[in-house]
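What follows draws every value from the coordinates through simple rules; no lab data is involved. The shown structure was predicted, so the numbers you read here are calculated from the model rather than taken from an experiment. Cβ atoms are built from the backbone, for glycine too; each structure is taken alone.
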Structure P
Amino acid sequence: MALGTAPVRIAVFGAGRIGQVHVANLSTRVAGVTVSAVVDVRRGAAIALASKYGVQLATDDVDAVLGDRDIDAVLIASATDTHGALIRGAAASGKHIFCEKPIDTTIEAIDASLEAVARAGVRFQVGFNRRFDPSFRRVHDLVRSGEAGKPHLIRITSRDPQPP
């Protein structure tokens, strides 16, 4: 993939809650990105999410998507126990990777994934950021506007955002 003016074509793995959040954000808030595929073991969930945001491909076929030369990168938001295999498969296919935490469930599996990424020379990022969480945005806005004063410490307990 050459980084330039063409949109980055992304496949999103996982049509659950966080996958829905990512597809919505990528489709409506991020310039220069095209969500090209939604992949989920529950094909109906992939179809529903893809049709909601105008994504052309909805499938449960991981190998077909990883083998698609028109897809530049993957976003992994599937079940934790699938992360490692998807990372290694995407790396072997030369695709850049954003993966929701955690990378995998064991140190050995994490190391294998990181080695695959290094061998392939692809970009890799693990998502820990809650930048678009409505509660975090509200705190940000209160601090920025001065309404919250000048906080020296903010302690936040967060269970989870509301579902999409």
Structure Q
Amino acid sequence: MQLPGFLVTKMRSYADQVCRGVPAKIIGTDYLTRWYVIPRNRLFNVYLHHVVGNDPDENLHDHPWLFNISVVLRGEIFEEMTARSRILRSGSFTSRLGRSPHRLLLRSDDSLTLFITGPKVRRWGFYTDKGWVDSKDYLHPEGDGRGVREDFKTSTNS
């Protein structure tokens, strides 16, 4: 679904103000910076994500929330999924169930997305040749949230 241009412009203007503040989380030096748009809570959360790199692995991942919604405010993203793939451009509005595996690859220098989540209902992880693997077992424990453990590295993430 594509949001009207005037709405995306308004949302981007507000997002730019939020991004001038101190980020809540930085994942990797060349991946994702997150700001909280509303105070975190157990029912739903609203984040801004400034992404400057692709997902750190070749394997698809899912999310811990019942659902999530993304609105691309700037940039272009290729979303790889199990059954199909799609391109998300500025103004794209998309929703997913938490168990929907996907992988995001930038098609522009960066992207800015509004990311809305439902309640956390489970752990999240990656879909590998060995089956579903919890993120705590998949990602390197001493890493910055991007490092993949040796047992799961593929040719593209080594």
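Which structure, out of P, Q, was mean count of other Cβ atoms within 10 Å over residues 16-23 calculated from, if the result is 20.0?
P
When you work out distance in nm of label points 7 Å out along Cα→Cβ at positions 64 and 80 for each of the structures P, Q, which one comes out largest?
P
Looking at mean projected area of the Cα convex hull in nm², point out which structure of P, Q has the largest value.
Ranking P, Q on mean projected area of the Cα convex hull in nm², first place is P.
A value of -11500 was computed for helix-only ellipticity at 222 nm (-39500 (n - 2.57) for each DSSP H run of 4 or more, over all residues; to 500); which of P, Q is the source structure?
Corresponding structure: P.
Suppose Cα extents along the principal axes in Å, for residues 24-87 alone works out to 29, 24, 21; of P, Q, which structure was it derived from?
Label of the source structure: P.
Given 25 as the derived value for relative contact order in percent (Cα under 8 Å, 6 or more apart), which of the supplied structures P, Q does it correspond to?
Q
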